[in-house]
Structure P
Amino acid sequence: MKVATIITYNDFPLIKDCIESLINKVDKIICIDGRYTDFPDADGDYSTDGTLEYLKDKASVTLIGGFTEVAKRNTYLLQLNEGDTVLNLDSDEVLVGELPELKADFGVLDLWDGCSKHIQKRATRFFKYREGMEYRYCHYTLYYNDQIINKLQKVINPDFTFENIEGMHIIHNWHFRTDERKYYKEQYYKTLIQKEAKFNK
């Protein structure tokens, strides 16, 4: 099964663009909604801006407020089945192109900055799920049997195969947020990066 996984908090209408880019491309969409630990200007534990109302009939939604990004991502991993092909998007991102059949354990794909068109590689956005996989320490780093699998841009564990994905990419549309929302996200990520920095070496 092809499954898209998303974590979100008060990100309407960008979550709408994200979801609509996935329709008819995956078999299931899992959204984890709720306040992130350390997020400034939090209105409550769950989205209050229309996100939940929009998602009601379009995705499987789990509410989990006041948790770290690592914990929220592990929540969607627990809803997967062995062998599922997983595409992980942030709520301000969209998928461009069709989702190919993944032949390796991981697909390394391109992430485009929607504002500058700068392109980066991402190595934990497209993968085959194995029971026991989990995020630890950094919100983009997966572990399996106590062994790290990837860094941000590459797969480093020789027990896992990878392929470079062509014909599809992700666009990060952070620039469509309001100036106020950009400011709060910037403050949040400064705190997050500081907390995760000692593990990102």
Structure Q
Amino acid sequence: MIVGTVICYNDMPLVQNCIESIINKVDRIIAIDGKYADFPGISGSSTDGTIQYLESLDKVKVIMTSGLSEIEKRNLYLEQLVDGDTVLNLDTDEVLIGNFPKIASMWGIIDLKDGHSKHIQRRASRVFKYRNGIKYENTHCTLYYNGKIINKLCEVINKDFTFELIKGCHILHNWHLRNDRRKFEKMKYYKKLVKKESGFIK
């Protein structure tokens, strides 16, 4: 089963664009809504129509949270998975372009293109086959299996896990489509997040 995963908080209409880009390419979607720890805002959950939109879709399971760290929110969707599920993880300001392929390996490395420039990066935390014991630790983009690191941001470094480069599709990062206030809020939040996680990045 292919499972799309997303964590969100007040990010309409980008979250709608994100979901619509994958809803016909995955078997189900898990959305974790709620205010992130250290994120600006008073309400504990989205108030901009995000929840109503997500709950209107049969394929989407919405889980409500409040005050969790980014790592805790991501681990919450991992708890909903079963062995063998293929995970496709997007941020709310991203869309999937192209058809998502079946992967033969345990991990897929997918291109992430900046919608505002020609910059292209690879991401090794976005596509993988779930195995009990996998979880996020130390940084919000690093996964571990039973305490042993699997990936860095753009590569799989654990030789116990096979990987492949994904072709025929890519992720498009549309951060620039947010309004100026939202960009400012995200910038403040990520400065705090990176500072907290910087001691774990090698």
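Here, each number is a calculation from the coordinates, and none is a lab measurement. This is a predicted model, so every value here is computed, not measured. Cβ atoms are built from the backbone, for glycine too; each structure is taken alone.
Can you spot which of P, Q the value 2.0 was calculated from, given it is distance in nm of label points 7 Å out along Cα→Cβ at positions 150 and 166? Answer for the origin of the read-out: P. With respect to distance in nm of label points 7 Å out along Cα→Cβ at positions 30 and 94, the largest value across structures P, Q is given by P.
Largest in distance in nm of label points 7 Å out along Cα→Cβ at positions 62 and 134 among the labelled structures P, Q is structure Q. Calculated for structures P, Q, distance in nm of label points 7 Å out along Cα→Cβ at positions 38 and 142 is largest in P.
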